[in-house]
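As structure tokens, here come the structures.
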Structure P
Amino acid sequence: MENQAVEKAKELLRRYPGLSFPVDMEKLVAMEGCELIEWPFLFPVTEVKHGRWIGVAKGLGPIEIRHLAAHALGHHLLHCGNQLWFQEWQQTSLMKQEREADEFAAHILIPETELIPLGNLNIWEIADRFGVSEDLAHQRITEFATSIERNLWLERDREI
């Protein structure tokens with residue numbers, strides 16, 4: 001069984017069949033009852049989720065906005081009462097929530113059902129196909145790969 005972040009991403013993708021890729025995160029955020037807005041945040045803040053609003057820093061490119069919106073939507077669907085500021089004793093919880101939101105974002109933006117049929121692509125090709133950064137594409141096929149994907153990739157490697 002996959003973890004909660006992956007399962008929640010798969011559930012969301014099943015709820016909206018026919019999504020095209022790269023995902024229009026502003027539309028997906030709206031379908032989930034939230035609103036994506038640009039805000040003049042001060043560095044280092046680039047994204048904030050508060051209630052039904054997802055704020056992203058002004059001046060970001062579409063790839064970063066898509067990723068930050070997916071990350072914030074992950075917080076919205078996975079975590080109750082996500083906050084900007086945590087006490088020092090809450091750092092373990094914060095790191096866990098951030099990792100879950102990152103994994104959710106990776107699976108919304110690069111879903112298993114779209115990734116597997118592509119076969120063996122380079123990182124840059126995956127990034128280009130799904131409109132994400134190369135860092136996120138790399139993280140998705142390594143750290144956030146599902147057990148199904150790992151098994152299929154191992155089989156493909158053995159055939160070569």
Structure Q
Amino acid sequence: MAKESNIKLTRFEMEIMEALWPLESASVREIQEQLPERKRPAYTTVQTIVYRLEEKGAVRRVKKIGNAHIFEPVVTRKAAVRRLVDELLDFFGGSPRTLMAQLVETGRLTLDDLREVEETMASAGEEEAAAKPAAEEKTRRKAQSSRASRERRRTR
């Protein structure tokens with residue numbers, strides 16, 4: 001899974017992955033049946049995309065039941081979305097501000113959305129602040145241990 005963030009997925013591959021992630025493991029038929037009925041592609045089309053995803057390392061075969069291969073995702077939804085966001089930001093020169101300004105101008109980002117982002121950032125800040133003392137204590141202990149080890153070596 002170390003390379004999962006380097007896997008670039010097409011829009012259709014993302015649709016297939018969106019069908020597979022909640023199932024955790026599934027056959028091509030089960031994946032196909034999860035796709036919206038009004039625009040459901042043929043079984044062979046889904047099969048081709050699943051095989052491409054396998055070649056890319058986004059999914060893997062875990063077993064075979066009768067003639068059906070069972071696939072599971074290797075790439076997490078979070079990693080795939082992170083990759084898409086990174087690509088999108090690249091189009092805006094890497095600046096989230098430019099992207100946010102465009103979203104505001106087009107009306108796709110509302111004041112309610114911004115408030116939700118603020119809440120998320122505040123929660124993340126609280127979690128980070130809570131974790132910081134523990135990390136600092138660990139660093140302090142390591143430093144003390146290193147000093148004690150050096151002192152023992154000097155006194156020998």
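Structure notes:
- Which entry (P, Q) yields the derived value 25 for relative contact order in percent (Cα under 8 Å, 6 or more apart): P
- Each of P, Q could give distance in nm of label points 7 Å out along Cα→Cβ at positions 118 and 134, but the derived value 2.9 comes from Q.
- The greatest value of FRET efficiency 1/(1 + (r/R0)^6) of positions 14 and 126 (r between Cβ atoms, R0 = 30 Å, to 0.05) among structures P, Q is that of P.
- Parent structure of the calculated result -16500, given that helix-only ellipticity at 222 nm (-39500 (n - 2.57) for each DSSP H run of 4 or more, over all residues; to 500) is the read-out and P, Q the choices: P
- Which of P, Q yields 10.1 [mean projected area of the Cα convex hull in nm², calculated]: P
No lab work stands behind these numbers, since they all come straight from the coordinates. Nothing here was measured: the structure is a model prediction, and the numbers come from that model. Cβ atoms are built from the backbone, for glycine too; each structure is taken alone.
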